[in-house]
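Below, each structure is written out as structure tokens.
What follows is calculated from the coordinates using simple rules that are stated; it is not laboratory data. No experiment lies behind these values; they were computed from the predicted model shown. Cβ atoms are built from the backbone, for glycine too; each structure is taken alone.
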Structure 1
Amino acid sequence: MNVIFLDIDGVLNSPNYTKRYKEMQTKKERTYKNIDDNALNYLQKLQNKYEAKIVLISTWRKWGKSISIDKFKKSIKEDPITEDERTEDYANLRTLYEKLRVEYNLDLDDMTDDLQNRMLEIQLYLLLHKEIEKFVILDDNDEHFTEMFEEQFVQCCTEGESFGEKEFEQACTRFEQQKRYILKSEGLKELQDYFDKLTESYKVKAESLYGSILKEDFEGFSFDISGTQYKRLYYYLPEEIRKKISIDSWKNGRIMTNNQRTFEQAVISNEDYFSSLMLLEAGSDSLPLYSIVLEQIEIDEKEEMQMMQNLISKLSEEQKIKLLQSTRKKYDALQKNNLYGSIKNMREVIQYLFNEDISNIQIEEDSKSDKEIE
């Protein structure tokens, strides 16, 4: 049996696709801003060519309210997808599932268990399904895959694009060249030792990060982690800390520091670029954090720009207007101080991310753009 382990964000959508979608004049039924039909076409070709089962590894599993595929499909029968759902701008797991079945004759055959470690999830799935001969992993992030699954991993969205011809050809090569996957029993102890060490390193990193947050020690803060990694580290905090702090508080920077203010407030006070970017990706939707990033981001920082494109695309039109007004205020302040390099950079960033000339952005007198987005 062949298997495609499928991520969604960064595979079936991308920053570049989101930008193109806004420029489309028409859209057909069951087309969504966060699902790229071109990527689905290539997924269909790959599935048909190798008769592969599709196993979902994406965080979209949580929209199914269960990590059991059978329960998910049963829930759709008991609670059918409505017309209102079909006309929403963004697909969720339910509407994506319908789109796959109706338009592409594809099925979601299974989901991996949610263990907060994607490589471990796949390894466990392979251990429980010894009938799997060959497989590929389609993901935009290298979740340590190159360490154990170098012959199977295809990294998507490396240039801001969804799963396309280049990745399709790579996936075909992976299927053609790899030998049947065999999990050797003598390698299980080595595998367990590896994950024990990995887990221990995450625990150390999580506690160190938490300590830096409490002390507002930005120099000691680990800026080499993304918002996704930051979210994951929550699960490696000691249990007594997790009892005091919810996952939402962690993601949104609501942790109280030793200075009796939230981590987010400390980041805003320090105008710290990396922490702002990390919290936004983790789940915060605070205007001041967006403003800090827009003021400091460089047009040639492609990875960060793509991340911001993705984050901004999720804002409502009202939120975008408020953010642009806030940014225009900073732009005007820079002009007064004759900071020409920063002025030019901010103009280019706004043009790139919003397709707007910053000089055309009008500031409303009663604008609440400096406040946090509700």
Structure 2
Amino acid sequence: MNTEKKLSKAEKIMMVIYGTSMRTSMLTMAIVATLEVCMLIYTVVNPSLFGPYITKYRLFYIALLSMALIFTGLSIYAKKDLRQRFKIFDAANPIWVLFFFAWSLGITISDAVKFRTIDPTVFMTFSLVVPLSFYLSAPVYILIVLIADGIMLYYTAIISISTGPMINLFIFFIFQLVLGVSFMILKKKLAERIVEEAENADIDVMTGLANRRVYEEEIQKIKEEGVMPDNLTYVTIDLNGLKTVNDTYGHVAGDKLIIGAAKCIEQCFGGNGKIFRIGGDEFVILTTAEHAEMDQKILDLKKAMEKWTEENDLTLTTASGFACHKDFPDLDIVGLAKEADKKMYESKADYYSLTGNDRRKYYC
């Protein structure tokens, strides 16, 4: 059985957020890299424009280009491994955001000091691109914006002789908070919905157990691992007399029987097994219980169903079969399933023999 630690819901949500942000982030980095290459070429084509600052600008463009390439490389490297992607982006995103805030702020202040006029367009525009391209929690984003805008406000007050730029800065600051924070909250809510829908896609609506799709994925994992877990036991369970209940009392009563069986099975096997509803009245359990323990669990299941029968107006019984890998070391998961099915059908045949309630006679 696959022993990989399950992701928490919070981890799944963060991974979805990073996954949906990754394409935009990579596009942003591709644009940055392209611009830096163009600027480096331009320093060669027209070096006189940069004057004595040409070396500084070239180093700056090379640094930006290098960071964009590193980010893109990390994105590609972590593309398939969700856990690795989560760890990389969780650590890298704040660094990239701080770097580009500092970059845009530095460019604006440098130009302001040099030309004695301030234009916060680059800084402000980038501060709104951040929520689109990266993921930060709203409090972290607000803190960075407050600090960066405070610095910008300080230089605006020193350099500008009119109040116009300060008013524009304040208005843009409101836009930063409202639009930036709103977009980050929207991304999180969208990720929560995606995770919720994905989790619901794995659940059988009637019983709340894992459905056939999850069962087939689990079987496929075991096949791909190539080595059967020594402690694996395959259990198959099928309701007795469901067709008779459906024909006599209706499908509502039949559904009640299925739900009751699911509750009893979960009560007995939920602690150390993965339970699946793979068909109408068919259940499969992949558990670590060994033969002696399984005999007891089958008895516990019978008692649980007897109690359920006493509390309801329907009779609940099941046919079951199990096969432990230790008892059949040469069988793969498919062979183990067939062996468990074989025993389950023998159990069902005993039920038919005792009750005379053989549904198969209707099809002869």
**Prompt:** Can you say which of 1, 2 returns 0.00 when FRET efficiency 1/(1 + (r/R0)^6) of positions 174 and 310 (r between Cβ atoms, R0 = 25 Å, to 0.05) is computed?
**Reply:** 2
**Prompt:** Which of the displayed structures (1, 2) returns the greatest value of percent of Cα pairs over 29 Å apart on calculation?
**Reply:** 2
**At a computed 9.3 (distance in nm of label points 7 Å out along Cα→Cβ at positions 54 and 350), which of 1, 2** = 2
**Item:** For -23500 (helix-only ellipticity at 222 nm (-39500 (n - 2.57) for each DSSP H run of 4 or more, over all residues; to 500), calculated) the corresponding structure among 1, 2
**Value:** 2
